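Dropping the structures in below, format is structure tokens.
We did not get these values from a lab; they are worked out from the coordinates using the rules stated. This one's a predicted model, so the numbers in the text were calculated from it and none came from an experiment.
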Structure I
Amino acid sequence: MAGSASLYNFKSHIVDFTPTLDTNEYAQNDVLFDFQAVTIPALSQKNPLRGTINNITLLDKDDQGNQISLFVSDDSSASLGTANGAVSITDAHAATILGIIDTGDTYEDLVGSQIVQPSAFSPIAFETDNETLYIGGVLRGAATPTHTASGITIRLHLTIE
């Protein structure tokens, strides 16, 4: 074989993300964290970067185990509202949402923390010119948890085209 070339498209990739949380008590349907930037390392020189979010793993280091809705946007100006307040997204910002991931409330207890991988959802396609997606979260569980600033971590399981 004359020369070799690496094929970069359709590779699986994992991106870790730690959203910044408010440390006061939350109520049901409060914004857990507003849209925050998640950088996806480019695996090739292709621009725009295209791919899908196929799954996530959420680790709740604060051991709360509440149902959370995660929203994915490609707009840096999108806002769900103020952290620890009621959702107040505008129609224009809601139109930038690429997909929603519901963690459900079936966490696995790891004694000092809890972990969840949501049940199957349709892959969320994305295309970005700046290797960045924006993820926000809304607390859906009925409990009123208190989190530490970095008490939740999220692993995005991606396929990059």
Structure II
Amino acid sequence: MVALFDESSTPSLDRVITLVSPYLDWDNHHFNQNMVTRWSTAALAVPYTEEVGQSVVYTLLQIASVDALRQHIPVSVWSWSRNRTFLPPVWVGGYIRTAKVVHQIRALGNIEILKSYLLLIWLEWKYLDNSAVTEMRTAIREVFNGAGMEDHRKDLIGRLNHVLES
């Protein structure tokens, strides 16, 4: 699969790379900045569908959980999370809910991306680690506080209420 990332870009290959990427082990030493760049180029070239959106968001969160790769994710790919794509619960794993990922998303300075991330990871509570919860609390307190944030807080509270009722 890794060899696919060395091929020239074509629409069909971009789609294949986008759809198989969630199943790759991004924590593997074979993956590097060039592969993240190639993946992000492919992901941005493929027209949006729910399936593509899920693949992109899940792969994005996997890459974000790898310290050596996180910094190479373009902001344009983070914007995919604003599509409010929700992953199947089986795809939502503990490693995508770390304080480092929350911190990286906060550093983007985009409220919509941060809100979309929080809405996504609150699908299941059982995988949240304490450092991620602390980082989320801080983000909510600092980013979603004050005038003009009422709609964002309403969306977040609504999602939390839904999760707690489940």
Structure III
Amino acid sequence: MRRVDTIYSAIGRFVVAWSDLEYCLDLLVLSARDRSSQPEIPHQLDDKLKFLKDSVKRRPELAPFAEAINKLSADIRAVKDGRHDYVHGTIIDMTEEARPMVVTLHRLLQPSKKLRRPPLKITGHQINSAADDAHRLADRALDMAEAVRKPPQLN
């Protein structure tokens, strides 16, 4: 196996992990929405996170989950730029002599209204670690979706 294949494998693993996260986040959005006043479901990540923030403010029954949902949203925001680098970046340099191998990812065209993201030097291990983080966030989103959907227990 070529050394660069470890990078390709790590990126593929990350993409699958992020897809799991987005799916579980979608379940949370569906669980948190009020069908009568929120018929539109967001599709973009930033819109989903804003939707959740607005939902916990607007719906009193979500108040017990507000802190956990807001923390989850903040944690997802903190790693989302890395996702863009892994998914949309291209390898512009490889340092094969390094152990582990280091690649530089870069995106040529970037949004004009945001700060330009510099090239990112990264290893397969770092990408796999990001995939593990995405899986943990997915687990939290799924747990939160289940908690929001369950009726409260009366004592």
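Odds and ends about this structure:
- Source structure (of I, II, III) for Rg/Rh (Cα atoms, Kirkwood Rh), computed value 1.07: III
- When helix-only ellipticity at 222 nm (-39500 (n - 2.57) for each DSSP H run of 4 or more, over all residues; to 500) is computed across structures I, II, III, the figure -500 traces back to I.
- Of the structures I, II, III, the one that 39 was derived from, the read-out being relative contact order in percent (Cα under 8 Å, 6 or more apart): III
- The maximum of Cα Rg over 2.2 N^0.38 Å, for residues 12-99 alone over structures I, II, III, that is, the highest value, falls on III.
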